[in-house]
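Some structures to go through are shown next.
Just so you know, all these numbers are worked out from the coordinates, no wet-lab data involved. Everything quoted here is computed from the prediction, not taken from an experiment. Cβ atoms are built from the backbone, for glycine too; each structure is taken alone.
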Structure I
Amino acid sequence: MTEHSLWRFSRALHRAINERRFEDIEALIDDNVDWAVYGPIDMFPFLGARRGREAVIEVIRQIAENVRVHRFDRETIMLGVDSASSMLRYSLTALDSNKPISLRIAHFAQFRDGKLLSIRVLVDTFDLVEQALGRPINLPRLVSFA
């Protein structure tokens with residue numbers, strides 16, 4: 001049995017972020033990759049949609065300039081022949097403030113010939129924004145339950 005593309009990609013992504021080893025991840029990304037990380041792009045400009053290997057490598061460089069990955073736990077995972085999805089919990093450190101960040105994401109990836117072809121990442125943005133601001137967000141009560 002061969003190793004699933006997700007495992008190779010995941011290891012290379014963490015090496016790129018923590019060790020600045022971008023050459024490892026470049027070989028695992030399709031030339032025409034379709035990449036989208038849904039989150040507050042006003043606060044985190046490296047989030048959002050990108051197309052093409054060079055654009056995605058640049059996003060990974062920007063992520064590496066902002067955070068360090070300490071740990072990640074796979075809560076749930078589903079693997080197909082050329083697809084993968086999972087719920088992950090990350091422990092990060094913001095490099096500018098040395099502040100710990102706990103982050104929960106869901107991702108949906110497709111691979112072709114061992115390379116990342118498409119990925120969609122959903123970030124628990126409410127929690128992320130509260131951590132980035134360093135305070136809870138107080139939303140107005142929209143509905144009253146009496």
Structure II
Amino acid sequence: MVWVAFALGAALAWGMYGPTLHKGQVGLGSPLKALLCVGIAYFLVAVIVPVGMLSAQGAMSGWSTGGSISATVAGALGALGAIFIILAFRNGGTPAYVMPLVFGLAPLVNVMVSMITHPPKETPNPLLWLGYILASAGAGLVLYYKPA
């Protein structure tokens with residue numbers, strides 16, 4: 001169950017991402033400067049740390065082409081997401097609107113893509129579709145009734 005703690009850590013970090021990014025973008029006066037700072041942070045956290053840990057474990061060899069391509073595409077998708085959030089802020093969106101929309105729809109996209117790339121062995125329970133409706137309605141309610 002340690003994975004739950006890590007999943008909650010990701011939710012906490014990503015939950016703070018939008019408001020913190022928006023504050024940085026406003027403080028820098030440029031969305032592109034904010035994106036550059038995000039890129040520097042990605043480099044420091046997602047390049048330096050794993051290189052150090054893999055080197056310490058003697059595990060810097062044995063890279064597969066398919067795994068490397070897939071993981072790199074995943075990283076590019078994450079970076080594109082950051083760009084889209086920055087552009088949403090740049091074009092009038094605020095964290096109170098943008099982030100609930102992103103985090104309300106992302107799980108729905110995730111489940112659909114997961115079912116396509118890893119087809120379920122059994123037909124999904126019809127309540128899955130009810131969950132889709134409720135999650136969409138929930139995101140809509142959060143957007144509509146967000147604090148002024």
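Okay, here's what the table says:
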item	result
When relative contact order in percent (Cα under 8 Å, 6 or more apart) is computed for each of I, II, the largest belongs to	II
Which of I, II leads on FRET efficiency 1/(1 + (r/R0)^6) of positions 79 and 111 (r between Cβ atoms, R0 = 25 Å, to 0.05), largest value	I
Top of I, II by distance in nm of label points 7 Å out along Cα→Cβ at positions 71 and 127, largest first	II
Answer label among I, II for the case where helix-only ellipticity at 222 nm (-39500 (n - 2.57) for each DSSP H run of 4 or more, over all residues; to 500), calculated from the coordinates, equals -9000	I
Percent of Cα pairs over 26 Å apart - highest-scoring structure of I, II	II
